[in-house]
Each structure stands twice: as structure tokens, then as C-alpha cells.
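Structures incoming, each one as C-alpha cells.
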Structure 1
Amino acid sequence: MKKKEIGDLKIAYIGGGSRAWAWTFMTDLALDKDAGGEIRLYDIDREAVRHNKIIGNSLPGNWRYATYETLPEALDGVDFIIISILPGTFAEMRSDVHLPERLGIYQSVGDTTGPGGIMRAMRTLPMFVEFAEAIRSCAPDAWVINYTNPMALCLRTLYHVFPKIKALGCCHEVFGTQELLAAMVERKLGVDGVKRREIEVNVLGLNHFTWFSSASYKGNGLK
């Protein structure tokens, strides 16, 4: 992108009333002194999204935050789309995780694998069908970044409904593990200031169900 375009981006945030992810996203954007434009917040929780609009517009930087009442309006002509929603309630998430434990089923992450992941998928995927249809109609060329789980099924649904969509999934689990390995390198090898990016890894599996087949620091294998 040219610098002129970077200063006039349009980003739609589906789930814009989010607290944890939306607040992190807004503070990260504020760190970029060159980029700017409009952030379109859309959420079924109208009060939460209005609060995030106030927070976003109080941050430094070149971004303007606005709330939109309908999904088509929020998506119309945008460059990027962020999807970060809570499908259902926290009470339902608690059931996803803890009810299977009564039968001796313990899930690594209850929103992605096992019975909990299946139940969450049943709540989530119908919404992602609607998202994909709206994106196809209103912003077919936009890049879509999804943070909602179960990640693999959410992305597969987007591509199933709209095969030409440009969508990818993001999660902090790999970065978090790299930071853990960096701290271990510092402690074990007596090295100071090891950066996460200096830990090279090969990641296998699905989101929230991953493992590293190899990890190294400056060419030295980590075991």
C-alpha cells in the first residue's frame, strides 16, 4: 500500500464491543504514527460498542471510531475486517468446559477441541455463514482477520460460503510460547535480552491444539 492509502484505511470490527481483544487492538493501532482512517465498530451489544467508540476516540493517533447499526453498513467498502465475537454467554462457555468433566473428559481448550469445541461450533458457525454472505456482498476484496474459535471451523465456513474470500486466523498461543522459550533461554544459558522473534519454531496442528516439532535460538536447537 502507498502511504496515502495507509492514512485512509477503513476497518470493520465485527464484535466491536469486545473488551479484551478490542482494547488491545485499539491500543496497538495507536502506536502506529503513519496509519489512520476509520474503524467501524459493529456489535449486537449496543452499549458496549458505544463505550469502545469513546475509548477509541480518546486514544492518540489518526484513527476515527464510529458505531454502525447494521452489518452491511459496517462492511460497505472496507479494506480490512476483524472478527472477534463471543458466541453465546459465559455461562454457556462454563458448561462447555465443565459438564464433560463429569464424564471424565478433560479438554485442553474447551472452545476448540472435544465436546466443548463441538458445542461452541454449533453456536458459532451459523453466524459465520451470515458473515461470509455479508462480506461477499459488501466487501468482497477486503482482508478478513478472524480471532474467534473454533478457529479452523470458522475459517472453513467462511471459505465454504465464499470461496474467494481472503481470510486468515490469528491467535497469541504461538507468540506466547516463543516468549516462554525466550525466557527459558535467558535463564538456562545466562543470555540477556532474548527477543521472541529470535526463537525460530516449526508449528504443527490446529489452533489451540498445536505442538512445536522444533525450536532454536540463533541456530542452536532447544530441547
Structure 2
Amino acid sequence: MCIARADAVVKSFKDLLTQELIIGASQPGTSTRDFPAMLNNMTGTRFRLVSGYPGTREITLAIEKNEVKGLCGFSWSSLQAQRPDWIKSGFIRVLVQEHDTGHPDISRMGVPLAVDFAKTPENRRVMELIYSSETFGRPYMMSPGVPAERVAALRQAFMTAMRDPELLAEAGRIGLVIDPISGEELQALAEKIFATPATVVEQAKQALEYRSP
């Protein structure tokens, strides 16, 4: 998602189409730098990036010190773990969800999806391709040739473990979000990604080039 200090001039994602927002970012290849660059190219936002921060902890500190006004490519789970008071206190606003389907908790807050602001259907396809990395998260994989029945058993065991009441209680206590995706879903997504036409892949590469407002 993209967030901004509540006292920033930008109050909504639509505001970003006409007003500039200075945000912190890491290096090329990271979500905090690549995602806002893509938004500038694919939706017409006016993010001005201050790059070079080592990671999100340093960027969130810069937001608190008012060095920068916001951050993109920041996950909901990271916000909950690193700065759980920011939403409750009203210190920041969540401007947009950088995902093709969104998170239920953020959607209930009325936060829109970035893909809905794509200038063209082609731009939306590029955005969905790039955001697919967020759907993958931290996948577990096995080598080729594992018997199908063993793969099925491990997939079922993994999803059962992720729904364990004790695990969910402990995660809630320490502020972690448990949001598993089945192996079947990720397998289908991987096949869809690898079937992406070369022209769309090239457009995605160009979309990640940062051009200041």
C-alpha cells in the first residue's frame, strides 16, 4: 500500500494525480522504489522519490521526523508489526492498495485499488503482472519430480497448520498477519505469469523507470 502523513497536502490517491507527494524509497529493485515509479508511469501520479534509505524501518523513521511525507510498497503486515499505532492515532492515511485484489481489512476502510486507476487496459495488465510478486509473498517450493500425492499432502498440511488456533492467537498477540495462499492458487498464478506475452514484459520493465514529476 501507499501511506502518507495525515498533515500532507495529499489526502487521497486522486489528489496524487494533480499534486506532488515526497516519499522515501530504497534502491531500484525494491517495492518502495519500483512501485511508486510504476504508479507515476501507469496512472499519472506525482510521486517525488527520495531514494537511498536502507529499508522501511529507516523510511518510517523519516516519516515520523517529517523528512518525507509518505511511503509506497509497504505491506499491511509490516505496518501492523512496526507501527501499529499509526492507523489508530490518525498519524497516517492509507492512500491506495498496491495489489490486484486488495486486503479485506484495508478494503473495509474504503481504500481503493491502484489498478483501478490505470490509464489503459494495457497499463492495468502491466500493473497486475508487477503486483503478482506481492501475491506470492514468501512461497514454499519443492524440487521437480515429487510425487503428486506427496505434494497434495504437504499442501493440505501447510494450510491446516496456518489455521491452527494457537498459531493465530500467538500471531495476534505479537501483531503478525497470517494470510496463507494455497499451493494450487500459486501454481495457477505462476503458470499465468510465465504465459505473459513478451511485449507486456517489456512494458513492465519500462514502467519501473522513475521519472520525477
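Upon calculation of distance in nm of label points 7 Å out along Cα→Cβ at positions 16 and 200 from the atomic coordinates, which of the structures 1, 2 produces 2.2? Please list the in-between numbers first.
Details: 1: 4.2; 2: 2.2.
Working through the options, I get structure 2.
For which of 1, 2 does FRET efficiency 1/(1 + (r/R0)^6) of positions 96 and 136 (r between Cβ atoms, R0 = 25 Å, to 0.05), calculated from the coordinates, equal 0.25? Please report the intermediate quantities before stating the final value.
Numbers: 1: 0.25; 2: 0.80.
Of the structures listed, the value fits 1.
Given a value of 55, 46, 31 for Cα extents along the principal axes in Å, calculated from one of 1, 2, which structure does it belong to? Each step should come with its number before you reach the end.
Numbers: 1: 52, 49, 34; 2: 55, 46, 31.
Traced to structure 2.
Figure out for me which of the structures 1, 2 the number 24.4 belongs to, where mean count of other Cβ atoms within 10 Å over residues 32-39 was derived from the coordinates. Mind dumping the intermediate values first?
Working: 1: 15.6; 2: 24.4.
It was calculated from structure 2.
When FRET efficiency 1/(1 + (r/R0)^6) of positions 120 and 168 (r between Cβ atoms, R0 = 35 Å, to 0.05) is calculated for each of the structures 1, 2, which structure yields the highest value?
Working: 1: 0.95; 2: 0.25.
Across 1, 2, FRET efficiency 1/(1 + (r/R0)^6) of positions 120 and 168 (r between Cβ atoms, R0 = 35 Å, to 0.05) peaks for 1.
Given that distance in nm of label points 7 Å out along Cα→Cβ at positions 8 and 152, derived from a single structure, equals 4.3, which label among 1, 2 identifies that structure?
Numbers: 1: 4.3; 2: 4.8.
Derived from the structure labelled 1.
Out of 1, 2, which has the highest value for relative contact order in percent (Cα under 8 Å, 6 or more apart)?
Going through 1, 2 one by one, relative contact order in percent (Cα under 8 Å, 6 or more apart) peaks for structure 2.
Rule-based calculations on the coordinates, nothing more; no lab input. Since the structure is predicted, the reported quantities are computational estimates derived from the model, not experimental observations. Cβ atoms are built from the backbone, for glycine too; each structure is taken alone.
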